[in-house]
Structure I
Amino acid sequence: MSSKTSGPRLLRTVLVVALAATVVATGVFGPGGATAASSATTYRAQYHFTVPDHWKNDPQRPVYVDGKYNYYYLYDADYPTQVGTAWRLATSTDGVAFADQGVAAPKKTNANYDLWSGSTVVDTRNTAGFGTGAVVQLVTQMDHPSAAQIANGSGPQAQFLWYSIDGGRTFRPYGDTPVIPNGGRGAFRDPKVVWDAARGRWVAAITEGDRIGLFTSPDLKTWTQRSDFVTSYGTLECPDLFQIRADDGTTHWVLGLSANGMSAGMPNTYAYWTGSFDGAKFTADSATPQWLDQGFDWYAGVTWEDPAAPLDRRFGMAWMNNWAYADTTPTWAADGFNGTDSIVRRITLKRYADRYALASRPTPALASRTASVTNLGTIQVNGGPVPLAYHGTAYELDTDVSWTQLDNIGLQLRASADGTRHADVGIYHDYSYLNRRQTGEPDTSGARGESHAPWNPAKTSAHLRILVDRTTIEVFVDDGRYVHSSEVFADPSDTGINLYTSGGSGTFANTTITEFQNLAQRPAELISGFEGTSYDPGWTTTGSLAGTGPSVEHLPGMVGNAVLDTSAGGGDPATGTITSPTFTLGRNRLHFLVAGGNHPHGRHGETSINLVVNGAVVRTATGDDTGVLKPVDWDVSQLQGQSAQVQVIDQATGRWGHIVVDQVLLSD
């Protein structure tokens, strides 16, 4: 979903719902039971990505820049009192552990207010003219919305360009005029941009209610609509388009999107079609889609190529939530956030007897974050429940299940001590399932309690790979053609695992439990973005700069609408200092943007920005005699825990006798 914290284009009062009770129903195995009142224990996931604070929804497709992934997502710092999202950035080298870098594309920057979903590309050919290697963002915004339209997200949707010249760390809008206007459409959002190497141009897939429009462009600025792909699965969102080589060596195109198939007995997750693409039109192999996930909470999914094998495999992730109950989560009351992502998967295309289909498994890089492995061996079960000699709330469970003849085989996860609360995973006759009805089910309507995926009843063995975290369960069956991903808000005290069968006996072989390191991000700390009419509290000014404040300007590379500019004290002749309050160096890096005069610290007439620790300058930078803000990234890991100040000095009075600074940020 691309619309901030509101439902699909509907005016909705945002209410935070602390999970106090759940609707309970009889599950596949065992009696139902009420969810116990939660303790003060954290609900924040241990090894899944979570937003540091407030709200997140749609993931944006990561891009690979300078040896790391830039992962952007929709973020609302004003949740729950206001709707409206910015793009926040986290970086990762492996798609498992992420480091928060703060807001990369802030809302309220231009007349179009906030940013919805879109996609970024690395413009290695400089087609857009922002510079070779610029990171360019095509994103949905409302086209000059009124105050009322801002409040309810009902303004006309159009596609806008933003660009970054610092490796995708910070973005600035390319004006406030759309590069793809609305043209009288209703829903028109979530552009997904790919490079069509065969034809030397960009392609964008954009959802338009019941269809996806396909557009092409030579430069990311001028677009031509080529075709529509029409389907009937609710209001379509978050499209995806990519080429991939199957395991039999054939190459195919895949068109994906987030859709609602509930009325047709299908999932409400990521639907996809295999087919062909001629540069203008996508032709599907079948009118009926397949689904990358059979659960209830794998929405707004994105995929991206593996740099090591771009045609053979991809990665994917999604928002683990559902607009039917998006505000229902214990994480807000307990931890001050609402927003968790699925684990990153590695996705391949396989030829099966019936058709080509995508198969996905957790990224292999997850294994590198292992903290411990417990081998439970082989367990024979006839009936049950049979408890395992393990308790936990965040782990991966692997097991090979087999049987000769039975009705049902499975596991109770997050089981309470009295056995009344649990989530169930297993295989019943001709389907696999994930049932959350007997524990913290977020959907109080009861309509989304148990998910099903096809199973061949003639097959009498399966490999189950189950990822359990504090509010989620993901089940990968065999090679991952079928996966169940759903939120499960079990009480923190419910830590048991039980095995069961009915109608016969079964074997759970090679059963292991893997625990992972705590991968929760440390949130970035913005020292100042210089967006107010005066400097933030605690900042001091001297000399000609006394009493000055941030300067409203429009410089290449800047963030927001204002910067620290020492020319504000009277142009190049102005001199003085601007100094931050004392702060603790609690992160590994100090990042900022700088422009202006090239007059290094320690020389006569300096224009410098310095990091001061214990009265001594330990890091320093200056401008390059241009008005283009460029990134500086200081390693401060050896200074952890020390008190510091940022000091901006202007002692120059001649040409380029000023310095410009923006977006001073501490991050990992």
Structure II
Amino acid sequence: MKSVFLGLFVLVVCTVYAQKSPIKFGVIPQEDLKMTTYDMDTSAEAVMLTNYGSAYIVISTGNASLVYERHVRIKILKKGGLDWANVSIPLYHSGSNEEHVTRLKASTYNLENGKIVETEMEKTSIFKEKHSRSINLQKFSLPNVKEGSIIEYSYTLNSDFLTSFPNWQFQYDIPVRWSEYWALLPDFLVFQKYMQGYITPAVYEVKDFSRDGYREAGHHWISKNVPAFKEEPFMTCEDDYVSKINMALSHITMPNQMVREIMGSWSGLNNKLIDSDDFGKVITGSGFLKTKARELTTGMTDPMQKVTAIFSYVQQTLEWDGTKDKYPDNLKKVFDDKKGTAADINFIVAAMLEKVDVPADMVLLSTRDHGFIRQQYPMDDQLNYAIVSVILGDKVLLLDATEKYLPMGVLPERCLNGEGLVISKTRHGWMEIKPKAKSRTAINSDLVISAEGELKGKMSFSYDGYAAQKLRKDYFKNGEADYLNEFLSDKTWEVEKTEFQNMKEIDKSPRQSHELVVREHATTAGDVIYLNPMLSEQITDNIFKAETREYPVDFGKPLEQTYMARFTLPENYVVDEMPKPKVVTLPNNAAKYTYNVTQMGNVVSVVSMLQINKSMFVQDEYPHLRELYNLVIAKQAEQIVLKKK
């Protein structure tokens, strides 16, 4: 970004107009140190007393740079809040340029014998580590922190990357007593600003300042007594929903010069990447892959056969290192080392397909933990992951070879986050990323009940889709014995024999079967046996505890859980009471629960099936979904009562 401004500012003298923090470093009120609980949230493990930031542009001859000042003060209330003493500052870097931190200072304050004792951080507590291809982390830890401490730190971040103008987060997972941010924006730099979240700032004002040769708008936000952000089940990414102000440099408007687009457009990004040596030409190049690609597809004419052969080879041969990325590194090294990032592995798939005349395009997306995409703001940092798209006839096949236990065409769950951007010469545009599989578990049991309430027989589990992937990952991670120990750890079963099937055949449903005895599940009282038929997968607690919800429920993929059991009654016993059947369907068949108990002769059969048929439920649908889970819990708690004749 530095080069954008060379030659634009030739007569401007450097002038700095920073705002001031509302608190003075080291001046700690005793009442804050004496605080033992935060009145507005007595469960809080810590409270951010003050969070202050100021970001502004410094202009000098031939250059413009960004300065970001931060001042934070936090009260530690409970043991769980001690982690706030470990701080990470992201530093963006590109080429030889990197953001850097100056004027860093940090102290811990404790009340000892009625006096405030300050412990300053030593320089040895500061270190830097790599986080990703373009981000390093400046880390530091404050000393002598314990329950009751106040920690305080301040720093200045200096940057040549004006496109990385700091966003400001008002809300964290601890409450914030005071949050204040100044964004000082020159009139020739046009920023897009957009709020997110459900907290309205107490103050938002814009002050105009006259500078040397230009005007500057000082955008000023203050939020007070901001409640802690409470994570709820089935959320994509906390950063999608916390209250914050987002800043994005759109374009530059210098006097007597053409408007200079910075944000650009998605089509502009597409054109840039198609011709890039680091993107499009990686696929058409990488000639070292030709021999292996043709060897794998010898004698094949059907494109689907070629795709299957190449995908299977890469999936089973190359190991994903856990890094999510959209740009590949040196593919020759990755191919030789047999290990790489998601982008490395998927670009190898695309490049190998190109070598056997199967055209492939890359699709850029944002993973679930990275946040959803705001398409109205064409910024490529919203995208963090690359998969492959292949057209076979009238079908579009999406490929990601990073997961060894998913069938071809089924994307990892992390990719199921809305839409992806196709980078292509012929079909550029957005496409919906839909789940191609469910997470399905089916349980079958055939058990004989003794007069003492003991259950003996066989129980089998069958898995499909994402449930099958999870089983295989758990099974192969540490081996069969460790998997069984973990699986049985919360069960009161005595397992006499176990069998696993189809664990290595990815195109088949894996199964596990157990011959078992269960002695403590049914309750006997004289001649009466009380039996809860749900020996496994019973839902006993509603994951949706809040009565209302401000955020969508995003399952990512459809879910289905089926439980079927046959119970052979003990001799001379009859059914005295039996749960009534129940079928509940949410509007538009979004979810459904079926429960049925039937008797034929001396055999009682039970069927319980929960189906979540769509991935996302908006806030208005939440009450129905929550109530469905309440009904499931109540129904699965009902008992069958057996009585001796």
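Values quoted throughout were computed directly from the atomic coordinates according to the rules given, and no laboratory measurement underlies them. These numbers were taken from a predicted model, which means no experiment stands behind them. Cβ atoms are built from the backbone, for glycine too; each structure is taken alone.
Source structure of the calculated read-out (Cα extents along the principal axes in Å, 89, 56, 47) within I, II: I.
From which structure (I, II) was FRET efficiency 1/(1 + (r/R0)^6) of positions 81 and 609 (r between Cβ atoms, R0 = 30 Å, to 0.05) calculated, if the value obtained is 0.10? Checking each candidate, the match is II.
Each of structures I, II was scored by distance in nm of label points 7 Å out along Cα→Cβ at positions 73 and 601; the highest score is held by II.
Across the set I, II, Cα Rg over 2.2 N^0.38 Å, for residues 313-488 alone reaches its highest value in structure II.
I, II: which one has mean count of other Cβ atoms within 10 Å over residues 337-344, as calculated, at 20.6?
Of the structures listed, the value fits II.
In terms of relative contact order in percent (Cα under 8 Å, 6 or more apart), the structure with the greatest value among I, II is I.
Given a computed value of -4500 for helix-only ellipticity at 222 nm (-39500 (n - 2.57) for each DSSP H run of 4 or more, over all residues; to 500), which structure among I, II does it belong to? Traced to structure II. One of I, II was used to calculate mean count of other Cβ atoms within 10 Å over residues 145-152, giving 13.9; which? Here the read-out was taken from I.
Source structure of the calculated read-out (distance in nm of label points 7 Å out along Cα→Cβ at positions 49 and 273, 2.8) within I, II: I.
Figure out for me which of the structures I, II the number 4.5 belongs to, where distance in nm of label points 7 Å out along Cα→Cβ at positions 97 and 505 was derived from the coordinates. Structure of origin is I.
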